[in-house]
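Novice: Some structures to go through are shown next.
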Structure I
Amino acid sequence: MKRTRNFLVFLFLFAVFMGAGPGLHLINPDPLDPNATFIAFGVPVIYLWGLCWYAVQLAVILYAYLYCWQDKDDA
């Protein structure tokens with residue numbers, strides 16, 4: 001159980017780091033490039049990137065809520 005919690009903490013912090021931090025530089029196109037793509041699936045690429053990482057954060061929170069955050073009295 002401790003290994004799972006450590007993995008969830010790492011995954012959540014990684015998602016925070018990649019979603020709103022330096023991870024944006026991986027997908028943000030160069031504005032001077034004439035062939036740069038700014039839209040994917042009808043949504044700006046930078047918003048889609050953030051939404052995907054927010055989905056990862058939500059999945060971590062839901063998993064922790066359902067499987068890790070249980071009271072000893074509940075069992």
Structure II
Amino acid sequence: MQQAAQFDDGLAAMIRRDDPGPAATFIRLNAAGPGIADKATLPDGSVDQSRVTDADLLSLTQAHWPIVAALYPDGSTP
């Protein structure tokens with residue numbers, strides 16, 4: 001939601017409306033972001049999602065914004 005305030009495009013409108021389509025897209029892309037799995041995985045192989053910081057998610061969301069915006073150019077689900 002924070003990044004939706006920074007942009008004035010169809011994607012930002014969808015995020016502000018709480019449309020689940022782009023939110024799910026960001027979740028998938030951010031989860032697959034470089035180093036995120038390594039950061040969240042503990043030495044014993046278990047996962048601790050709290051090791052992924054807000055700053056990690058912010059930088060991934062900012063990097064993915066143009067990609068996701070291209071999927072929803074007019075602010076509607078394809």
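Novice: For which of the structures I, II does the calculation of Cα Rg over 2.2 N^0.38 Å return 1.50? Before the final figure, lay out each step's value.
Specialist: Details: I: 1.50; II: 1.20.
Corresponding structure: I.
Novice: Given that helix-only ellipticity at 222 nm (-39500 (n - 2.57) for each DSSP H run of 4 or more, over all residues; to 500), derived from a single structure, equals -16000, which label among I, II identifies that structure?
Specialist: Details: I: -18000; II: -16000.
This value belongs to structure II.
Novice: Could you figure out which one of I, II the value 39 for relative contact order in percent (Cα under 8 Å, 6 or more apart) was computed from? Intermediate values should be presented prior to the final figure.
Specialist: Details: I: 39; II: 43.
Working through the options, I get structure I.
Taken together, the values in this text are just the output of simple stated rules run on the coordinates, not laboratory data. As the structure is a prediction and not an experimental result, all values here were calculated from the model.
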